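Some structures to go through are shown next.
Coordinate-derived values only; no laboratory data. This is a predicted model, so every value here is computed, not measured.
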Structure I
Amino acid sequence: MADGHEIKAMADCHVPVLLAEVLKFMNPQAGKNYIDATGGPGNMSRAILKASCETGRVLTIDCDPRAISIQQSHLDEFGERSVRKLANFSSIESVARDEGFIPSDGIIYDLGVSSMMIDNPEYGFSIQ
């Protein structure tokens, strides 16, 4: 069973595959609101926050408490610009409304599986 440090180490190694393409398409800007609806370890949210200068905000949603915990170490430096919520992306409308992210200037759903999930048996995935 992987402990919190092992899971964080796996997340630190995770690189979103389409990061450059997402940033190009989304074009994050200062003062805008963005939503990462399937936040995972927070690497996509981090890139959006960096690209949106000092006033862009990101709401990061994930249904995995481990992911929310990992996001803390990746996103705390952004202070109030980074809002993290434990929820399923199906609740995006109510979560976004409650957190002041409506209207939003860009939303990303990364519906794939990460290597962090495959490498950790606690997630229940396997490759045969």
Structure II
Amino acid sequence: LANLRYLQVLDLSANYNITSGSLTRLGLANLTNLKKLDLDGCGITTIQGLAKLKNLEALDLSSNYYLHGSLEGLANLTNLQVLDLSGNQNLTTLGLANLPNLKTLDLRDCGITTIQGIQQFTSY
């Protein structure tokens, strides 16, 4: 995938063998023109490796049951407009900040107990 520099949409959903380490091996960091990334139902445990995708406008991380830890790495994705984190019951802390263009945030069926930085979205 690393050679597909002009790719704008990538759907890897329901690929249970794709893990956080796989994202690095697939060369996702090189897909700098990517606008939409769907990782719904994969084996993602952390968001490591997504921070370089600065042109992302839509990111679907739903139903990654083992996703945990901080989402602060998403702060680099300043063009992000849609973020789907639904169905991630092990995700307990949101910690979102610096996402000035975020318009849609889906947190259905999550284990979120702390939402830090959500007050910045009050202008929408």
Structure III
Amino acid sequence: MGYVKEASFLLNGVSSDQLAEVLLNMGGWGVNYFIEERRGGRWMYAFFREVKRQDDYFLVKVGLREKDRWKWGEVFMVRLVEDGGGVRMVVRRVRGVGRIGSDLVGYWIVENARKHYPDVLLEDGTTF
């Protein structure tokens, strides 16, 4: 299960503006995701229902769907900060019980950034 509440990533090869553009374009993006439960596990579809810019952060609403039924939702705050020669991306779950971890949402964002900017390098990843 995704119990990680906060994750921090240091990225090189991309600016904060480029990463913000990738993030804003991820609305509607989704991936099949295996969720563990007490009685085993099952495949679900995790998708970015909404991505919007707030003051100095992004609000990301992630939904989980099984077949044609919407199941659960999680809300994350993503903050992008210039850090030396790179960009520090901090992903924090602000609503939800943790069926999807902040680290996983962060890796999905990095994966999408690499599709648009192949020089993106993940220097550091830390979870809290």
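Of the structures labelled I, II, III, one was used to calculate relative contact order in percent (Cα under 8 Å, 6 or more apart), giving 29. Name it. Checking each candidate, the match is I. Thinking of I, II, III, which structure, once helix-only ellipticity at 222 nm (-39500 (n - 2.57) for each DSSP H run of 4 or more, over all residues; to 500) is computed, gives back -6000? Derived from III, not from the others.
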